[in-house]
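We did not get these values from a lab; they are worked out from the coordinates using the rules stated. Predicted, not measured: the structure shown is a model, and the values here were computed from it. Cβ atoms are built from the backbone, for glycine too; each structure is taken alone.
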Structure P
Amino acid sequence: MKRLDCKGMSCPQPVLSTKDFIEEHPQELIEVIVDNKASRENVCRFLKSQGWSVSVKEKQEGVFIITAAPPTCQITHDEDKESREYGGKQKILILIPTDVFGQGSEELGRGLMKNFISTLKEMGNELWRIVLVNSGVRLSCQDSPVIEGLKKLENAGVNILVCGTCLEYYDLLDEKAVGQTTNMLDIVTSIQIASKVIRI
């Protein structure tokens with residue numbers, strides 16, 4: 001078994017290191033060691049997206065050992081799959097780096113954000129992905145005024161990515177109630193393959 005120690009690394013380094021590691025050892029059982037929940041979720045999600053079987057155990061408080069077995073068939077990349085599924089349709093990505101809409105009154109901005117999220121369904125099936133970063137990750141939490149709107153969008157097939165580093169910074173990892181915890185590699189890749197990026 002090959003072992004990769006990612007303790008002490010900040011996002012997106014654990015995922016990037018894991019990516020390089022499985023390219024070097026494509027047919028071997030591997031272990032990846034991380035020391036925070038965001039890295040655990042991001043590395044597991046990346047490995048699963050590449051077809052690897054994953055299991056996790058907590059070695060000690062805050063330190064996780066991720067064991068992964070290679071796929072038995074050829075790796076299928078998420079981007080390729082999504083391109084096939086969307087065909088010629090636009091893939092609109094909404095980047096939300098704040099929990100208020102616009103500048104000025106925060107109270108007004110929160111109300112506008114709620115209206116914005118509830119109206120996004122009008123984009124129809126071209127709305128592909130919502131990415132929440134910085135204070136925008138607060139929108140994904142249990143007590144968020146837009147949580148029901150985001151859940152409806154997710155249930156309708158919209159992919160919601162929530163920055164793990166940002167959740168950690170605001171101490172909100174355990175409060176997230178919608179979306180997938182993600183990393184900067186996923187965010188950059190999403191921006192690259194989107195037909196259109198709208199930043200709020």
Structure Q
Amino acid sequence: MIRINLLPHREQKRQARQHRYLALLGIVFLSAAGVVAAGSFVLSTRVDTQNERNQFLTDENAKLDREIAEIERLKAEKDALLARKQVVERLQSNRSESVKIVDQLVRQTPEGVYLKDIVQTDDKLALTGYAQSNARVSTLMRNLNDSEVFEQPLLIEVKAAQVGNQRLAEFNLNIKITRAAAADSAADKNKEGEAK
């Protein structure tokens with residue numbers, strides 16, 4: 001009978017299986033390395049893209065900050081120009097105020113009242129003068145209150161005084177100048193000018 005030795009055949013199969021196993025292990029390792037490298041590349045690309053977006057947003061924010069600063073500067077300039085314009089308008093409307101004040105004082109001063117001193121401080125007038133009686137001072141105050149130029153007459157003091165050979169009442173009186181009408185008329189003139 002013939003004897004066959006199967007040991008080398010088994011040994012060859014074992015070595016073949018071992019080679020297949022190592023080859024499969026190598027392929028799995030290379031595949032895993034490929035997947036890791038691809039994942040790393042994708043993540044790196046996404047990180048770079050996000051960094052570019054962040055940089056773009058930072059640059060745009062810086063531009064907007066500069067534009068906001070420019071807008072604030074322009075608003076400040078506008079406010080300064082409007083303040084100057086208002087000063088000029090107020091000066092323009094108050095230009096003839098002294099004439100109106102003196103004219104109204106002459107018109108509203110009753111007979112028998114003599115003004116000695118007139119002092120203007122902002123929108124207040126301090127009047128000092130003489131009257132033939134206290135009733136004439138009262139009439140002066142009523143007339144000033146009824147005038148469109150003056151308001152709120154306030155009597156500070158009335159005392160008897162000897163002027164020459166006459167006995168008169170010396171008075172101190174404060175009144176407020178009404179400027180609202182002048183400001184309204186200036187505003188109306190501006191609106192009419194803009195409408196044309």
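Supply the structure label, taken from P, Q, corresponding to distance in nm of label points 7 Å out along Cα→Cβ at positions 3 and 155 with the calculated value 15.8. Numbers along the way, then the final one.
Values: P: 4.6; Q: 15.8.
Considering all the candidates, the number was obtained from Q.
So Kirkwood radius over Cα pairs in Å, for residues 51-130 alone, computed for just one structure, reads 17.9; which one of P, Q is that?
Numbers: P: 16.9; Q: 17.9.
The read-out was computed on structure Q.
21 is what came out when relative contact order in percent (Cα under 8 Å, 6 or more apart) was calculated for one structure; which of P, Q is it? Of the structures listed, the value fits P. Work out which structure the value -11000 belongs to, where helix-only ellipticity at 222 nm (-39500 (n - 2.57) for each DSSP H run of 4 or more, over all residues; to 500) was derived from one of P, Q. Working through the options, I get structure P.
Given 179, 42, 22 as the derived value for Cα extents along the principal axes in Å, which of the supplied structures P, Q does it correspond to? Label of the originating structure: Q.
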